[in-house]
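Visitor: Multiple structures are listed underneath, in structure tokens.
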Structure P
Amino acid sequence: MQPPVLEVVGVRKRYGRTIALDGVSLAVGAGEMFGLLGPNGAGKTTLISILCALTDTDAGEVRLFGRPFRRSDREARRLIGIGTQDLSIYPDLSARENLRFFGKLYGLRGGELEKRVDELLSSVGLSDRAGDRAGTFSGGMKRRLNLAAAVVHRPKLLFLDEPTTGVDPQSRNHIFEQVKALNTAGVTVVYTSHYMEEVQKLCRRIAILEGGKVLACDTLPVLLKLLDATVRVAVAGAPPGFADQLAAIPGVKSIKPAADGFQLVVDDAAPVLAKVAMTCAATGTELTAVSTREPTLERVFLHLTGRELRD
């Protein structure tokens, strides 16, 4: 069995009296798009710094491609790309000069470097602005250039920390497509964002960090099952015993009266709603209104942490 690309085992980090990480363990498999969520102060930034070999642990271990990973391991660090929340590009250099600079840092030279720079400028939609100073770019263009700089050396593991902060919808969609293309090409991605819908849309597995601990780490469908769905139905002309018939529908956990009808707590709204409609038809009950509320990643996050993501 292939070992995880990234494995975190019991990692601890303290700053004075503040415990930033308290025994964090998780693993990221080859080719995954892995989401990492946590409110401010949860330890997310510290963890990313450790995983990128920018900060040492106090205890525990990080393994990269099956072997212990340390800050001094330059060969392993070449396998990592980092797209930081704070832009890493140089505003006084052109887009092409920025990518040349970062490529040279990783040992690219000559024709290989120029070919790679051209590929990236095209992929992030900046070929026509290649000679312009990065400082003249819009926020979205800077973010796209920042992403290109993070992958100029073809990393196998890419960390993206808030890659769409301050961008317009068009640039955000462009970044989404680039990240998905990189992942499809085999790059393992660890993705953090304050935009919950981004993580829900892109990531197959997600870890939720709070107070320096991993509260949950699983696939999105499993995380969503931590919460129930609700179905509200408004009815007219319901016969005696109608509520009992609704309560007997498979998947209904509980039922209580609501305005002009009932509220059902259910495992899955869609099949229950179909059975409700059938029960109404069979009993001559008029179904006058229906609404459902399905679990979302944001609701799961609030349920586990008790905090908004930006708190």
Structure Q
Amino acid sequence: MVQKVLVTDYAWPNLEVERGVLTEIGVELVEAPDGDEETLAGLAKGCCGILTCWAQTTRKVIEAALPNLKVISRYGVGLDNIDVVFATEQGIPVTRVPDYCMVDVAEHTMALLMALSRKVARFDRLVREGTWDIQEVLPLRRLTGQTLGLVGFGQIAREVVPRAKAFGLRVVAYSRSLRPDQAEEAGVEAVDLNTLLEASDYVSLHCPSTEETQGMVNAEFLSGMKETACLINTSRGDIVDEGALAEALEEGVIAGAALDVRRSEPPGEGDVLIPIEKVIHTPHAAFYSAESLIELQEKTAWEARRIMTGEDPIHLVNPEYKNHT
């Protein structure tokens, strides 16, 4: 008997990777033409699985798939688009993929750091405007011997370390859970946050968005940095108080910033950071590579396959679902 799995939405050319994983167990994929709740609820009927990226997988959508539904598998990390509480109450496991694109974000972090160091974006704009003059953006400093501070020390930050050290950077790190022996093993110095800010020429954020970290990069945080230092954010936009950052840049409290993530994406009209020459912007692109998308597709589909074949998933969000089965 053919089983059906609904794919609510995706941002890659096709679903051949998912089909390669799931057709082996007799699964047929149902592709939603849009993310409208009524559309998804209609297509969910009779489905034993849901793969979802950004589309709202609401109570109504989940309910429509009952009693056949066995799993909801999220493409990525965040769960804001899934009614996890209702899924749990119905005994439905929810999975996610927190461990893809680590290399890609680390590489993007280094790309932004290098662009800040050599003022690449500013040079490019000047040349396109007809100015061929190195004096416009001086000073430039050698990267070797400078210090990179990593705020947060999860998998992505750990991927940054060898890349940064290859360029001759000293690396220090702050995380509440980072022990000195772990830091030594990873090749970094564990320091407190104030020491990191005082010592670092580049401060790179690698924190999750939590009640504790939201707005953490505020005026006090920025004033603790060197005047010559730059901020890099490839983690979450709401970690940064953007008004405070704009003010710090305009007043010369810090020298520059490179932002791949923002509080509002895309930034709205009248955004305070877009006009500032000292800021490099990329459109939440750090996660992306052809390889990372294949990795995401495979891991999401495999989590669904594991549950559908009676195996344990690797990244289960709601183990308490078993209390309701």
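Visitor: For Rg/Rh (Cα atoms, Kirkwood Rh), which of the structures P, Q scores highest? Intermediate results must be reported in sequence, preceding the final value.
Guide: Values: P: 1.11; Q: 1.04.
For this comparison of Rg/Rh (Cα atoms, Kirkwood Rh), the top structure is P.
Visitor: For volume of the Cα convex hull per residue in Å³, for residues 155-234 alone, find whichever of P, Q sits highest and give me its label.
Guide: Numbers: P: 160; Q: 96.
Ranking P, Q on volume of the Cα convex hull per residue in Å³, for residues 155-234 alone, first place is P.
Visitor: Check the numbers for volume of the Cα convex hull per residue in Å³, for residues 27-170 alone across P, Q and tell me which is largest.
Guide: Details: P: 134; Q: 171.
Looking at the calculated values, the largest one is Q.
None of the figures in this text is laboratory data; all of them are computed from the coordinates on show. What you see is a predicted model, and the numbers here were worked out from it, not measured in a lab.
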